[in-house]
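Engineer: For reference, the structures are reproduced in the following blocks.
Here, each number is a calculation from the coordinates, and none is a lab measurement. Predicted, not measured: the structure shown is a model, and the values here were computed from it. Cβ atoms are built from the backbone, for glycine too; each structure is taken alone.
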Structure P
Amino acid sequence: MTTFNFKIINPSNNRQETGTVEAYDEAQAIDTLTARGFQIVSLKEVSIHGASRLLDLISRVNTKDLVAFSRQFAVMVSASVPVVEALKILAKQSIKPKMRRVIAEVSDEVDSGGTLSGSLAKRPELFSNFYISVVKSGEQSGKLDDALDYIADEMEKDYDMNSKIRGAMIYPVFVTLMMIGIGFMMMIFVVPKLTAIVVETGGELPTATKIMIAISSFLIGYWWVIIVALAAFVILLRFYLKSTGGRNQFDYLILKLPVFGQLLQMIYLVRFTRSMNTLVLGGVNISSSLRVAGEVVNNNYYQKIIEETIAEVQSGNSICTIFVRTKEIPSMVSQMMLVGEKTGKLDIALEKVTNFYNREITTMLANLMSLIEPSLMVIMGIGVGVMVAAILLPMYNVVSQL
């Protein structure tokens, strides 16, 4: 609930009065005041809620919180606890302020006659279209507990997959950043002192030594240029990705990256097939399932393919018409979906595809880690070797001339 300060004219005495009213949004606050016959002069949200927003940011709701909420909610509903009562219990049990506030608001709205899916749809920052669609199908079929269990299962699988990817990338990213950091420190603090000794010895300096001295001098004298360039690059990249054309190009190009492009393709396909499977099992029609699953994929190139597929399905054609012609979708995916569509077992086909590519992702991540670690060591060795050679070679030349 949000608190609003108001100024109104009370028709009973024609005097201006002030006060506060609590509502979910400004429109509801206006309806509440006008229903009492008041003439609104001004209405303003209380600024103290800035602190509440800060608290919401600190206690951000994550995937684990939503999974726990869905699991507990499913258990209560399956135990025949009324939805409103279950929500109120979950609101009291929730540790995070934002989650507690949102569940309480949803409980009040459902208690006032609203649908659970409709109330969740008002909070897209927490509940995705995928989540809302599955809940809606559960409400319509009378199997809300099953729908919530499906959601929790799929969110856990997605969370596990993302955790594997993040875990695999932590080591190489950490080592790379450490290499860059140590390189900068060496170039700024160590190399100048060593090269000063080398220069004092006289004689012609090797090309490697000249290059290292030039880089060191640039970093010392123009370090701010690098910071400005990096900041400008980040800002321009953000603007580029926010534009429709830029985002489309980026989402297509990353699929063409060596090695990593194939990994990303599999990740996007697993997101699609898993979400599609859950929605089809929940009784959502094919067109709506495709639309929601496309949003879950979060790649504009694949979303465009899925939008074309929706148009084909609505025209009475096969779900695989576009997939078969797309190089970025493996033939196995389109063929399995085609078989599932013809046999009426699309959900089973999608589940098998999801399980297959899940295993492929795990294997590929393991292989990447086994290749990245020695590659980083080789790069680090080459870097150290070049730096040492650039410093010692002129010294060796001077000594050999004595």
Structure Q
Amino acid sequence: MTISAEEILAQRLERLDELSLRRSLRVLSGRAGVHCRLDGRDVVNFSSNDYLGLAGDTDIGRTLAGATAELGSGAGASRLVGGHHEAHAALEREFADWMGAPRAVFLPSGYHANIAALTAVCGPGDTIFSDELNHASIVDGCRLSGASVVVYRHADAGSLAEKLGEAASEGLRLVVTESIFSVDGDEAPLAQIAALKRPHGFLLMIDEAHAIGCYGPGGRGLCAEQGISREMDLLVGTFGKAVGASGAAIACGDLLAELAINRGRTFMFTTATPPAVTEMVRAAIRRARDAEDRRKRLRENAALFRAGCQKQGFSIPGARAICPVILGAERRALLAMERLWDSGFYVQALRPPTVPAGACRLRISVSAAHTTDDIGGLAAALTEALGPHDQSKDE
């Protein structure tokens, strides 16, 4: 008997249920922020990437409202066809100035930006060296570029050096890594990687999605914090996380910017972001650049949460805003998420394909907008949900 397409699709969904891998959407009502209403319930949100607490900022919202009244609701076309507005050009100048780069190219999202950068610069005959835990957008960009892809051990400059020495030298060579990794919040050894540029001759691309606005002088990211900005050839920064807006941009030199415009597929074939939204992003960037008080509070809150968890028996690695609690099995992570929800805390459980099988976890994101009570309450709720434990003993 022939199985219908509908039956095949239903079986695939059922399989996700069996593996505890099915996702569902929760409805956000009202203003985004760490204190929000999801599915009709007031919760403290520890899953957002709103690191500086700017996503619900009233002044930034007023900028969008005023710009929409003046500029309308859409761009009408891709930037190359006729949707390139002076607001886009102004935003690119502003981001380039912030990053200390000659040029910048604005795109609708970080996913668009990573794919545009990689497909613009690399192609068949070239080689991309990619950290094994790079974000899916980087993985997809590597695949779409048509270049050969060499994967090196996570955050291991020695492994990268070994791979660089083994790989054929023909064609362009590009190394790509996140600066702060989105799942575990750990850091790439950027200074060690940058030191390999001269002997091995490669372009360096850094995805600063989880560092822009949060770290470094003026919130310029981990490259600036570690003093290697001049070694960076392409820097991708997103505006939907700490900046509290939307979109992303590639900071780079003139030649690479022109290639991104002419060869980056997600730039060429995407309708431009509405100019009014672009004006809102500019306002958000200005707020993020000047938010030293929020950056200080973010560091303090991350340290406070780790200290509270340590007292309860939870060891949270690192020192940044992303705080992973490794739990192992899918069902255990889901159960922990549900118990925290019942306690008034929204924390996402990460499962395959986001993380490897058997390495499921709670991904807790601390924000400058969290209060001391929020942080202490979550640490206590974790203890109640799971009990004191040593993560090294988890399955």
Structure R
Amino acid sequence: MSSHVLYRKYRPGGFDEIVGQEHIVQTLRHAIARGAVAHAYLFSGPKGTGKTTVARILAKAVNCEKAVAHEGNPRTQRAEQSSYDGDPCRECGTCKDIEAGKALDIIEIDAASNRGIDEIRELREGVRSSPMRLKYKVYIIDEAHQLTKEAFNALLKTLEEPPEHAIFIFATTAADKMPATILSRVQRFDFKKFTVAQIAGKLKKILKAEKMQADDDALGMIAYAAEGGLRDAESMLSQVLSHAAGQVTAETVEEILGIVGFSQVSVFTDILEKKDVKGAIVFLRALEEKGVSAEEFLKSLTQHLRKALLLSVDASLRDAVVPELTDDQFRAIMSHVKRFAASELTRMLSAFIEAQDMMRKTPIAFLPLELALFKLYTEQH
């Protein structure tokens, strides 16, 4: 099983299957049901949060034969006068063609590899012509911030006076890099990271459908390691299932992915709080014997300490800083906030960031971590 099999297989096909982005889905559904679809959208947010998936569902929904019939009937224009909810039916010929990738009026452009002016000129020429079969031509431009300045300028002319039959959807992980002239002409939707619970819940559904089993600890470990990205979690689960035999455990996940769970990082932070260098070295040695990646462990550790530092400013920052954490994980981090001074967290982060840089230069994986420990310990005495 390749690492992307589950992601493709269980990609949502309708708005009703989207989790974690309800605020966006509700607005889009309502607009479609009212026949008030915009001609340009910006979907912004971290990787793996469903931007391209929602873009494809939107392309399907506006062209669904059910939607076209609804929009053409003035008596059902108002959403409250109809049972129509703006979701694609997934049963008509149009929906099936779009799901199968056969609809030529749905054009996807990867700006990361097609950054040039030529591709946008082709788009500008093509957008003028009517759709071949659908009501709308939908252009989905992924990683849109990577378009060149010249390409943006060429595209701007089309966005200023878009044809009635065209819809543009820009997906980006860096909305701040999009030109203000483009941002002023789009409806913007910000996608949020998924919580650990949301990701674990989706993974459970996948396992049930695949008739496979995994411990809650194992799913929690994958969900936490995914850092709020559902796509990454599904890819990790694919990788684990392709190598695992029988029920997946936390140990299986550790062994196959080389990742470290929240609980291990939390335990190590407890050791740091006690300034127990001997205990820390023994802990790291145990990780090394298990085959855990030193780089992955250090990455998880610095993320943990960073979250603690940010929360030390004010615990009410939880929703902004660590929305993905479970209540138990949040309480664990807050216990560290209470036990470490902000200056101490800052010093540890500096030492471990320096260790990350050093890892690229030494063949002894855990050495930079060990040196960081000695540096922290000697500075305190």
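Engineer: Please state which of the structures P, Q, R yields 62 when percent of Cα pairs over 30 Å apart is computed from it.
Structural biologist: P
Engineer: Starting from the value 22: which structure in P, Q, R was relative contact order in percent (Cα under 8 Å, 6 or more apart) calculated from?
Structural biologist: Q
Engineer: Thinking of P, Q, R, which structure, once distance in nm of label points 7 Å out along Cα→Cβ at positions 15 and 343 is computed, gives back 3.6?
Structural biologist: Only structure Q yields this read-out.
Engineer: Identify which of structures P, Q, R gives the largest calculated value of Rg/Rh (Cα atoms, Kirkwood Rh), for residues 111-206 alone.
Structural biologist: Between P, Q, R, the highest calculated value is found for P.
Engineer: Tell me which structure, out of P, Q, R, gives -12500 once helix-only ellipticity at 222 nm (-39500 (n - 2.57) for each DSSP H run of 4 or more, over all residues; to 500) is calculated.
Structural biologist: For helix-only ellipticity at 222 nm (-39500 (n - 2.57) for each DSSP H run of 4 or more, over all residues; to 500), the value -12500 is produced by structure Q.
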